[in-house]
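Colleague: Have a look at these structures, which come just after this line.
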Structure I
Amino acid sequence: MIGFSDQPYRDFPPKPNRLIAAFLRWFNRRRYLPHTLRIDRVEVRGADALEASLRPTDKLLLLPNHSTHADAAILLEACRQAGLAPRFMAAYDVFLRSWLTAFVMQRLGAFSVDREGSDSRAMKRALAILTDPDPHAGDLTIFPEGNVYLQNDRITPFHDGAAFLALRAAKQLAEQGGRLLAVPVSIKVTHVEDVRAAVASRLGQLGRDVDAPVDPAAAPLEALRQVGQAALRRNLKHRGLPTPEEEDLPTLIRAAADRVLTSLEQKLGLPASVDADLIGRVRAARQAIHAVRLDASRAADHAAARAWADEAMVAFRIASYAGDYVADHPTVDRIAETAEKLAEDVYDREMPPLGVRRAVVRFNDAIDVGPYLSGRKTREATEALTRDVEAAVQDGVEQINAGSEHVGSQVWTDRLGAEE
């Protein structure tokens, strides 16, 4: 996973330009997706049903999963095919990658948010988009997972900020006689090219780099486990932390992440929460660290905070692995994306695709947010909407997988094979 950024916050407002956006959508379809991201086609499902369910005054909040680095480009093309042109809310550090990235995103209507802090300006901007009665003002897209987890078949817990925003917008729209529809969007990227040799090559290189040579005769699952455990031991050793003794992989992952988090929480003065969700604990630690690093009055703590941020990233990377994800259903896709995830964590950079892929985007049944406001407290309504959207996205991914005949959906149980 790509590391956290604690660069000083900069606000990037949307600067939509129809002519530039039209060119960028063409470029995305013709060049960026097929050549850079190796996505040969974006197949859209459910767009007709969504359109048929809409009223003229409806506003849409698209809520997709975020399992690959290609998701934004994929969704941009899917929305083009569906006749939609939503704005995007994106982490501010994405805009800071380069002036060209910021220029492109802003002309497509994207705007920044500080996902680690309380960004009232971004929330007000999002609320204004969703409650603007002008149909040309557009709709909005938020990725509720917040990060790319490289785990396409299993949705990770959604942040509840998107649902909270949806409820506020729905209340205002109801006063205007309109509706806000939350649209769960399922994105699935699958390999249409056999990448088993490429996966074997990547795992072989990883094994050498973490001092855990991979036997070409090993099963893919065993090779992943071997490289992953070696990388974990290496990470913990570099930080002076012992590796837990657990043999069961899910238990080992939880124990290792808990060990890093417990140490970090003590340094930050956060309450002990060993029974809490690991990702939730990382998010709480990240918010505390982010606040310190952006506080000019705490300059004396900035050096320590940099070390804390590194520990939080280690904990996040460990906790982001589901120990049974591949073992539960060892398809080519799951093995390939886990190898990509391991490489990204070891080398701390985004890795190039291993082969040609197909993207399927499913617009699931829209959810009228208005009824969630009836008879519930805000917290209860937020949790219920978050839970229902998350479940719908997961169900959509499973429905896409059920009809897949591509090589990525095939179970891979034979030996890893010789390297290329």
Structure II
Amino acid sequence: MTGTPAPSARHYTHPFVFLLLVIPFGATSGFLGVTVVYLLGRAGVDPVTIAVLTGLSFLPHTFKFLYAPLVDLTLSRKQWYVMASIASALGIALLGMIPATEAGLPWLRVLVVAGNFATAFLSMAVESLMAYNTAPGQLGRTAGWFQAGNLGGGGLGGGLALVIAENTTVAWLPGVVLAAVCLLTGFAILYTTEPEPHLPALADEPQGAASWPHSVPVWRAVKRVFLDLWQVASSRLGYLGLLICFLPIGSGAAGSLFPLFATEWGASAGDVAATSGALSGLLSAVGCMVGGYFCDRMDRKLAYAVFGLVMSVCAVLMAWAPHNLTMYYVFVLSYGFISGLCYAAFTAVTLEAIGTGAVATKYSIFASLSNTPIAYMGILNSHFYDQSGSNAGLYSDAAMGVAGVLFFLLVTVASRALLKR
């Protein structure tokens, strides 16, 4: 692992704590990706416009490495988490108060971006606590619990909120209920240990120089962060990890199309809520646990690639299957389970590559790259769906996934050959 460990003994937090802490991150995504998307589709908003709205939600996460050093160099991780948790809950509540119609789109766009800035800071705080409080041999296990909270939160944000929306005339109620749940899960922060960050010393600093960023001038602290980044990026483990995150492997982007398939496949609002919401969230969480288990028992990057291929196969089989309600359930839930495998593998690969040090900044770079394929694949899949139907959207998702795996394997083999020279 890259980065120098802190000199004091670490306290390893049970991974269930991270599951609870990250639920608001997933809930925000699920509320937009399932509830708001379904309501917009029912209101007659075209699929590409909806895809652009969901794509906006990834912008704060795609570029969060630019402001991630704030978390590494300023307040404590716990302080950042509390502020971001409150802001995230407020964002969800306000998002639920805007009508999911063509007329409401301008305000929806503003709130989607603002709310996801809040969840970006929340996730960075959790990721930093997680990196410092996980045993090296348990990275996959912790990654599984963490992503189970992320995807399980997505199930809450989609399923629970959509059920409430379909069974009440109070338009703001789904968002407020979801915001309250997110605030309650945030109390798990009381069961974490605040670590003392340790950044590598610069070449011109004396041996044993203070490791705490607040103890050195700002410009030196920033230079230490960049030194830490370079140590990761220049290692084979680091640059292969960065590459696999940027490629369209296991992005799960076809999931945003499933609510739009509802009418064609004979699915009602209740079916969408069950599959893309509660049941999919549950199976995704199980997939995270299974994926984390395998990531501690095989090469983590290889596991990521294998899970990505399985996702592509699932998309192709869904396109070939009869377009009826039974097959809708089978494949939406299967895709959700496989998404859990991929998300756990991504987190395990990232934790393995970044080590400790400037965790928020380093993890954010990996996460930013991983959000890029989700954004561009969402728009690409929606384009093919809008032009040629559901099968075209599924084939687009599958083909790009296979191409990404093949490219990664080619680079891996080439880099190994260069090292042997």
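Colleague: Could you tell me which structure in I, II was used to calculate helix-only ellipticity at 222 nm (-39500 (n - 2.57) for each DSSP H run of 4 or more, over all residues; to 500) as -15500? Numbers along the way, then the final one.
Modeller: Values: I: -15500; II: -22000.
Label of the originating structure: I.
Colleague: Given a value of 68, 51, 34 for Cα extents along the principal axes in Å, point me to the structure among I, II it was derived from.
Modeller: Working: I: 63, 54, 44; II: 68, 51, 34.
Going label by label, the one that fits is II.
Colleague: Continuing with the same structure: With FRET efficiency 1/(1 + (r/R0)^6) of positions 127 and 303 (r between Cβ atoms, R0 = 41 Å, to 0.05) coming out at 1.00, pick the structure among I, II it was computed from.
Modeller: So the calculation was done on II.
Colleague: A value of 3.0 was computed for distance in nm of label points 7 Å out along Cα→Cβ at positions 23 and 271; which of I, II is the source structure? Intermediate results must be reported in sequence, preceding the final value.
Modeller: Working: I: 5.5; II: 3.0.
For distance in nm of label points 7 Å out along Cα→Cβ at positions 23 and 271, the value 3.0 is produced by structure II.
Colleague: Please state which of the structures I, II yields 0.90 when FRET efficiency 1/(1 + (r/R0)^6) of positions 15 and 247 (r between Cβ atoms, R0 = 41 Å, to 0.05) is computed from it.
Modeller: Numbers: I: 0.15; II: 0.90.
Computing FRET efficiency 1/(1 + (r/R0)^6) of positions 15 and 247 (r between Cβ atoms, R0 = 41 Å, to 0.05) on every structure in I, II gives 0.90 only for II.
Colleague: Further, regarding this structure: Cα extents along the principal axes in Å, for residues 151-190 alone was computed and gave 37, 19, 9; which structure, I, II, did it come from? Intermediate values should be presented prior to the final figure.
Modeller: Details: I: 42, 18, 8; II: 37, 19, 9.
Checking each candidate, the match is II.
Read the figures in this text as sums done on the coordinates, not as results from a lab. Only a predicted model underlies this, so the values are computations on that prediction, with no experimental measurement involved. Cβ atoms are built from the backbone, for glycine too; each structure is taken alone.
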